[in-house]
Structure 1
Amino acid sequence: MDTIRDAVDDPDTLIEAGRQKIDWARDHMPILATIEEEFTAEQPLEGLQIAMAMHVEAKTAGLVEVLAAGGATVAITGCNPLSTHDDVSCALDAHPAISSYARRGVDETAYYEALRAVVQTDPDITVDDGMDLVHLIHTEYPAMIETIIGGAEETTTGVQRLRAMAADGALEYPVFAVNDSPMKHLFDNIHGTGESALAAIAMTTNLALAGKTVVVAGFGYCGRGVARKAAGQNAHVVVTEVEPRRALRAHMEGYTVMPMEAAAAVGDLFITTTGNRDVITTAAFEVMQDGAVLANAGHFDIEIDLDGLEAIATAVTEVREGVTGYTLADGRQINVLAEGRLVNLAAPVALGHPVEVMDQSFGVQALCVRELADAGTRYDPGVHPVPDGLDRRVAEIKLDAEGVAFDRLTDEQRTYLDSWSHGT
């Protein structure tokens with residue numbers, strides 16, 4: 001399969017535009033800049049082939065270039081057909097150590113052809129956002145597993161899938177759950193998803209949040225961030241949950257908690273953040289108000305049952321760029337943003353998480369790739385937490401870049417905390 005430069009008209013113009021986007025992002029990513037200096041000097045990834053399936057946009061490009069600076073050869077494609085920025089993809093593909101197969105708006109067949117092209121580079125390490133590479137390698141290229149050192153997974157959905165795979169005894173190489181590291185989920189999931197999802201919704205609809213009822217499906221880290229940011233814009237927030245402790249937490253934090261079918265009757269804007277399927281279904285569509293807006297900030301395009309919605313619609317039209325209107329028999333219209341895909345990356349004007357947030361997440365990714373290169377053989381097949389020292393180091397780099405000083409434990413304090421013999 002051709003890389004993107006061979007597949008588009010006028011790649012040089014795209015390369016220039018993509019380089020401008022990447023350079024802007026890189027100027028605001030001090031963590032990756034610090035790691036890149038070390039990687040350039042030490043070449044810890046020399047001779048390694050890295051396969052990546054991620055959202056191919058400017059911040060991701062920073063991570064890819066840092067890995068290449070460390071001596072790796074990198075092949076990358078998208079993890080969502082609508083999240084690729086073709087100009088960024090072309091700019092990456094122009095790098096001598098990077099091949100990019102990602103193109104925006106491809107169909108399912110082309111999407112998987114690109115994944116296979118990346119896998120066929122015979123990787124030593126995989127970096128995923130959603131686990132599609134790991135799944136493809138295990139199901140279609142199992143002979144490769146013997147030489148793969150390990151992988152890293154970026155997002156909640158991917159970690160959930162990996163854990164299910166490991167529980168079935170099917171995961172045959174080690175993968176770091178980057179999503180679960182504090183420097184990722186406490187910032188990326190809460191602040192990144194919260195800010196970027198609401199920004200994309202606002203730019204796509206040009207509608208206000210203030211005074212509206214916003215229904216947030218799921219109260220994990222992403223849902224918590226969306227709820228907090230929506231409340232901060234003076235929306236009335238309703239939370240739906242299936243996990244009783246998270247539902248209780250939402251209640252104790254002041255949100256209205258109710259089942260989806262009840263929330264469907266009162267909501268103006270619905271945002272799914274669960275990573276699961278069939279979160280908003282026909283039972284909800286049947287009671288929604290005219291003009292209700294639906295967006296997905298979870299992962300795959302299965303959180304909103306679009307097949308069920310289309311089945312009860314009398315007409316389906318594009319009512320605004322990035323907004324599909326489903327007209328029902330009684331005249332009500334339900335509006336779905338970005339075809340039910342990740343709204344913060346797939347909407348017409350969608351830039352993903354803020355640069356500074358992704359600098360933290362991708363700093364963790366870069367150090368995990370180095371850990372695999374340095375010590376991957378120490379890890380058994382399965383899902384592994386990010387080593388705490390790596391996560392702390394990313395925080396320290398960020399604090400230093402921000403000029404923030406903080407206290408350190410004394411030797412006596414550390415001894416006390418590590419001891420079990422001290423009583424009252």
Structure 2
Amino acid sequence: MIFRSFFIFTILTSLQICVIAQNFNPIDSIINAEISQKNTAGGVALVFHKGKVVLDKAYGYSDISAQIPMQTNSIFRIASMTKAIVSIGVLQLVDRGIIQLDDPIEKYIPVFSKQKVAIIKGEGFELIDKTRSITIRDLLSHQSGISSSDEFPKYKNLFIQYGLDQGMNLGFKNLEEEVNQIAAMPLVHQPGARFSYGLSTNVLGRLIEIVSQQNLDHYLQKNILMPLEMKDTYFYLPDEKKNRLVKTYFKTTANQLEEVDTALFPINYPLQKERQYFSAIGGLVSTTHDYLKFLNCLLNEGIASKGKMIISKALLDQFWTNQLGNKTFIFGGFPSPNNFGLGVGLTTPKGQSMNNASVGSFFWGGAFNTAYMVDKQRELITLYFFQRTPFVLPPLLSKLEKTSIQIIDQYQYARP
């Protein structure tokens with residue numbers, strides 16, 4: 001397995017294309033149609049199968065006004081795809097016996113011991129005691145009761161009251177300040193009662209800082225990004241790489257793409273300097289090449305190049321095991337046919353209808369329309385990165401994943 005890992009990462013370094021381009025003509029047609037229809041300015045597609053990069057292609061523009069073509073090494077805001085990296089960071093600490101999955105969070109962040117639960121009563125809220133503590137497992141599986149105003153609009157006034165109503169919460173100087181506010185705000189439901197997506201991963205980011213005694217950026221660099229040679233993944237870009245950051249667009253009522261006004265929507269956070277706020281819920285930028293190294297490490301049972309173990313197989317087995325039991329996976333206010341593990345979505349038999357991925361495949365995406373899917377059974381990884389707002393391209397992303405699977409199943413590529 002160690003030799004196989006080294007071989008795969010050697011291929012990743014050179015990014016050899018192992019199939020003829022016309023095999024992926026359907027992918028080209030789908031993406032180019034979206035560009036023609038002004039649904040996106042451009043994007044990057046990367047498909048990796050059985051140890052080989054079989055598609056690595058850029059489409060359209062990263063900057064329309066400057067006519068800068070998209071490149072396969074263009075840097076994207078990956079938003080919630082940050083969560084999987086942070087989740088693996090937490091599981092590393094479990095691996096080392098420093099923390100336990102079912103530890104109460106107040107063991108490490110005492111301010112959570114006084115947190116209440118808010119129940120809607122009339123025009124206001126009634127505060128009641130928690131039935132139990134929030135655990136690290138709850139935070140990883142988004143069952144903590146810490147959510148967001150998008151998921152619980154009836155609680156929006158509470159999120160506003162505590163300054164937690166913004167998507168990236170960039171007004172905080174660091175995670176400590178934000179997490180203190182999260183702990184002060186009442187929960188929107190009892191711990192463990194249901195899945196509710198939101199700010200839980202920022203609490204995990206702060207947990208990493210407390211336990212490791214270093215900021216989240218340094219921890220991730222030392223323990224994940226550097227060992228995997230992810231040299232284009234950052235919270236804040238160095239000056240020499242800022243010109244590779246893709247512009248973000250929205251579609252006007254006149255069916256034209258316009259660049260997002262950063263005065264109204266602060267999406268240029270990766271260009272800021274000297275910040276100590278590291279958003280664990282969505283602050284990283286990356287490339288498809290870099291994120292592939294991370295996903296392939298997971299697919300390769302946690303082993304990086306040169307045999308270094310990033311995460312144990314035992315913890316990975318929990319990472320991609322359903323943590324919700326029979327509870328419904330509710331996301332964006334809508335029930336999903338899939339399940340959720342310790343930081344990733346999981347394909348169920350019912351969920352296969354979305355993209356034909358094997359049962360047990362894991363996946364997630366980001367708010368600026370980036371997505372990954374790892375089909376362990378097929379040894380297949382797909383990465384499709386676009387950069388527009390709002391999060392309106394999931395049907396396209398699912399279609400691209402489904403088409404990739406159809407192509408892979410048709411050609412049945414050999415093992416390396």
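Quick check on the output: -12500 is helix-only ellipticity at 222 nm (-39500 (n - 2.57) for each DSSP H run of 4 or more, over all residues; to 500), derived from one of 1, 2. Which one produced it? Attributed to the structure labelled 1.
When mean count of other Cβ atoms within 10 Å over residues 38-45 is calculated, the result is 16.1; to which of the structures 1, 2 does this value belong? Going label by label, the one that fits is 1. When relative contact order in percent (Cα under 8 Å, 6 or more apart) is worked out for each of 1, 2, structure 2 gives the greatest result.
I have 2.8 for distance in nm of label points 7 Å out along Cα→Cβ at positions 310 and 398, calculated from one of the structures 1, 2. Which structure is it?
Attributed to the structure labelled 2.
Can you rank 1, 2 by mean projected area of the Cα convex hull in nm² and just name the one with the largest value? Structure 1 gives the largest value of mean projected area of the Cα convex hull in nm² among 1, 2. Work out which structure the value 26.5 belongs to, where mean count of other Cβ atoms within 10 Å over residues 86-93 was derived from one of 1, 2. Label of the originating structure: 1. If distance in nm of label points 7 Å out along Cα→Cβ at positions 62 and 390 comes out at 1.9 when worked out from the coordinates, which of 1, 2 was used? Label of the source structure: 1.
We did not get these values from a lab; they are worked out from the coordinates using the rules stated. A quick note: this is a predicted structure, and the numbers were derived from the prediction, not measured. Cβ atoms are built from the backbone, for glycine too; each structure is taken alone.
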